[in-house]
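Just so it is clear, none of the values below were taken in a lab; they were calculated from the coordinates. Everything numeric here is computed off the predicted structure, so don't read it as measured data. Cβ atoms are built from the backbone, for glycine too; each structure is taken alone.
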Structure I
Amino acid sequence: MKILRSVCRIVIGLVFIFSGTVKAIDPLGSSYKFHDYFHAFNLGVLNWLSLPLAIILCTAEFISGFSVLTGLRLKTGIWGVMILMVIFTPLTFILALTNPVSDCGCFGDAIHLTNWQTFGKNIILIALAAILFFNRKQIKNLFSTFTEWVIISVTILLFILFSFYNLRYLPVLDFLPYKTDVKIADKMIVPEGVMVDEYKTTFTYEKSGVRKEFDLNNYPANDTAWKFVDQKSVIIKKGYQPPIHDFIITSVDGEDITQKVLSNPGLSLFMVSGKLTDAGKKMMLTGFELGKYCKENGIDFYILTASGAEEVKRYDNGLLFCTVDETTLKTMIRANPGYILLKDGSIIGKWSWANVPEREWFKQQVEAVLPK
């Protein structure tokens, strides 16, 4: 029994530490997942809680796993694990049945699991946690209660500071498709021979006041008595999806300039702002000044945003504003504004508003790539 308890502690401890850590590396990504949940369950009024809940959850997971693995405040850690599992196991079962969000986000963007895979994982974990929970009376403290609480408290503080560091300066590990050294166009390619999405398409036609659905094999293409009403396509089998599959840059005039941007052999700097109104005024002004400096020194500068045309019109500063899907922007960089530097379509640098290099640094990069 002692060996079984040790195995349970190691497995639970490592899983919870890993889960909490990858969420703390990308707290903004975890907040997006909470936002998806709130939207799926019609709880949009709680969106403002997304980021606080993301940090609370990753801290609770990490410290529970840390406690169980190290034996510090072990009983408290076991209680923490049990509470989390009792909450999330039924929730993941509901998600598996209804599938309102395709990925639960339990391991952030480091590992993607389907909702049924997540539910299966939780069944195993709650069984292991139950073994520890019902044997918790046999547990003895490693040190004095005061000493253990001091260590746990310091660990919690350091972990929260780690989360805020990643929030301010971008994740220390980038699990997103748009990471440094990636050539964006290469990640958009669908290899030959891979399975593609399979759809079922139905057509609704009407004749003599009667509506009827047809498929591609029997719709009345040559019968003019039937009048077309509607068409629906439903995916029935998911095929291969390239890591980057939704990257489209559109100018404010409606022109698709994606290939033009990606084929530029020189330097291009993206200033990414999902919603212009959500970024601080001072941060935006700093970005605009950087943009003007880049234009004067041979760097193409693009402001990528999902804000509407009316909002963009408020910024008449001579810089090039472009429209990109909001989800794509969130996937590109976890900052508002954030900055991505490209050379020949490859990402060579990423920064948040808090650590973007000084303007002179960008001029040095231009000089470094100029032919000698």
Structure II
Amino acid sequence: MRRRWRYIIGTIAAVAVWTAAPAAADLPGFSTYQTRYYVLHTDLGPEGVQEATVRITLMAEEYHNRTKGLAGTVNKRMPFYLFKHMRDYNAAGGVPGSAGVFTGEALMAVANPENPEATWSVVQHEGFHQFVDAAIGHKIPIWANEGMAEYFGTGQFTGDQFIVGLIPPERLERVKQGIRQHAFRPLRDMLVLKHEEWNSDLRHENYDQAWAMVQFLAHGDNGKYEQPFMSFLREVARKTPWEQAWVQAFGTDVNAFQKRWEEYWTGLPDNPTGELYAEVVVLTLTSFYGRTQAQRQRFETADEFFAAAAAGKLSINQQDWLPPSLLKTMLAVAPKVGQWTLEGKGNQRFLTCARADGSVLQGRFQFDGGKVRNVHVEPLKKRK
């Protein structure tokens, strides 16, 4: 199973705060919305509510899909408070200097209209803590909890999917430097790190290392460690002492494991998931393009589609709405990804991206009841 990653450097948000959630009735201007998996309390306008609803629905489904067999069923909607202003977030109990937090009961975050992806990176991270608490009901090792939260925090919303698995070059370089300069804890020490010790020394290095551990266990050496990692988490979810679960999954030679972990990271090329980054862009733009086709808005060329998109002239059914900010972000990076064309015949024409290395990615989709479904990327033959 392929996983793609995206990382956004921002405010450290993984702060453990165990406090009562605010009462929605005590928050002036807030309205409450029942979404599929959350009770959303917010003072954002209609478009903000729409975006939050779409994103958190896919987010919760990704949590569930990635932890199948590990966690129990979350049988009630989880509370989520999304604030328009930082001052109101702080007044309601949000930690000063943070952009989001799981309080032990509710997920809280403050919107950042100038950088919405930073907002959702925090929500995805803190939301995982909330999900684990609701689904498992007891603590997992702090490195696994925070590493997996980073796993989801770096996820990329494409409109119809929630993609994880990207290795950002800037974070890869930090991990390589951390290993070479011995800035990280020995894995043996990281494995036994207590929750209180983590919270008393919040450092980017800890988050990078926890992420790198989870990333390696999930994907390293062509997925060699994925099943043992899942077995480890499964046993922990069954309340097996985590030390025992680790030995059952990986054995007792932690030093050999650390050596392979370091070799893996220092041996990666500068941009090991460049094609996956490109796929994220193709998937996202295809989600928008597919919606225009559902409305029978036709384009002769990809440039014509991009021009209409930039001018805000795409025809999209409100029942299949996507955030305009997402489109704006992807339009800005699309020229850097490759050369775009519309290929196919008649009504079966698809956005196609030819990259500098000769690879070709084509976005595909289907319709179901007039709505876009099954958005995916098909790699085509390389072109010279």
Comparing percent of Cα pairs over 19 Å apart, for residues 37-140 alone across structures I, II, the largest value goes to I
Source structure (of I, II) for volume of the Cα convex hull per residue in Å³, for residues 205-284 alone, computed value 265: I
If you work out distance in nm of label points 7 Å out along Cα→Cβ at positions 77 and 237 for I, II, which one comes out largest? I
From which structure (I, II) was mean projected area of the Cα convex hull in nm² calculated, if the value obtained is 27.4? I
One of I, II was used to compute FRET efficiency 1/(1 + (r/R0)^6) of positions 125 and 317 (r between Cβ atoms, R0 = 30 Å, to 0.05), and the answer was 0.40. Which one was it? II
